[in-house]
Every structure is written in C-alpha cells, then in structure tokens.
1. Among the shown structures P, Q, from which was the value 10.0 of mean count of other Cβ atoms within 10 Å over residues 6-13 calculated?
2. For the read-out log10 I(q)/I(0) by the Debye sum over Cα atoms at q = 0.17, 0.26 Å⁻¹, a value of -0.87, -1.32 was computed from one structure; give its label from P, Q.
3. Who wins on distance in nm of label points 7 Å out along Cα→Cβ at positions 14 and 46 among P, Q, i.e. which is largest?
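Quick note: the coordinates plus some simple rules give every number you see, no bench work behind them. Worth saying up front: this structure is predicted, and the values here are computed from it rather than measured. Cβ atoms are built from the backbone, for glycine too; each structure is taken alone.
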Structure P
Amino acid sequence: MNKEQVQGKAEELKGKFKAAFGKLTDNDIMLYEGKRDQFVGKVVQLQGIAKEEAEKQIKAIEEACGCSTTKAA
C-alpha cells in the first residue's frame, strides 16, 4: 500500500467513526491515532455504553474499513 492509500484508509476510518459515534469531535478522533484507550473512554462517555460494547463497535468499524489493528480489544 502506498502513502496515499494509507492516508485514504485513515480518512475513511475517521469518517466511519464520525458516522457511528456522531458526538465525537475531530479532536476526539485524533485520540484514536495515538491514545486508543482514551479514545475508547471518550466513546464510552459520549455514547453512554459499556467499554466492552465500545470496543466491539470500534473493532467492527475497523474490520469493515479493512483497518483492523493488531491490538487486543
């Protein structure tokens, strides 16, 4: 994958997060890139869901985008 393709996937993933979790701001989504635990916490806080549910939804979005991470959920 070249640089443009990677950037495109990142933008696609950010868009899917915004669509799924409408209350997230751009700053909240930036947490995903470096502080995934804080990102999950923000989703839990804003969506009013359990951490496990947030992890499940985030993983589903990553997989749908073809951007699945290797970190344990």
Structure Q
Amino acid sequence: MSVQEIQSQLTKLTPEEQAGVARFRESLREAQSPEFARELAQGHREMNAGRKISETELARLLAAHRATPRARDSRHA
C-alpha cells in the first residue's frame, strides 16, 4: 500500500480513529528512537544483574513514561 493510499484511507476515519492512528504512529516513533534503545539496553543490564520488578510496578512505570511530555524531534515533525 502506498503512502497516498494510506493517506486517502485516513481521511475516511472518524476523528477518534484518526487520534488512535496518531497515538500508534507516535508510539512507533518513540520505539524507534535511540533514547528508547538506550533505556531498553539499560533495563536488560539491570535485569541480568538481578534487578527485577513486579507486573504492577511495570504498569506504573509505563503509565508514568506515557504521561511524560516528550520534546518534538524536528526530523519527524
């Protein structure tokens, strides 16, 4: 599917659906960032060293991470 086809389909979505797509795209951008890769590597090092957390603590950390405003990267604007 081409970018033009995707854009055409996006215009047919409701505002709520478009917002969901925007959130998904932002999560992809964040997941592909060097900062995320560093954080993930650090987490792996800590786990390998024996530091583990509960599922509840993980959910709290993820919620806090999502709530933190991110500076916009001009390359992706």
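1. For mean count of other Cβ atoms within 10 Å over residues 6-13, the value 10.0 is produced by structure Q.
2. Of the structures listed, the value fits Q.
3. If we compare distance in nm of label points 7 Å out along Cα→Cβ at positions 14 and 46 over P, Q, the biggest value is for Q.
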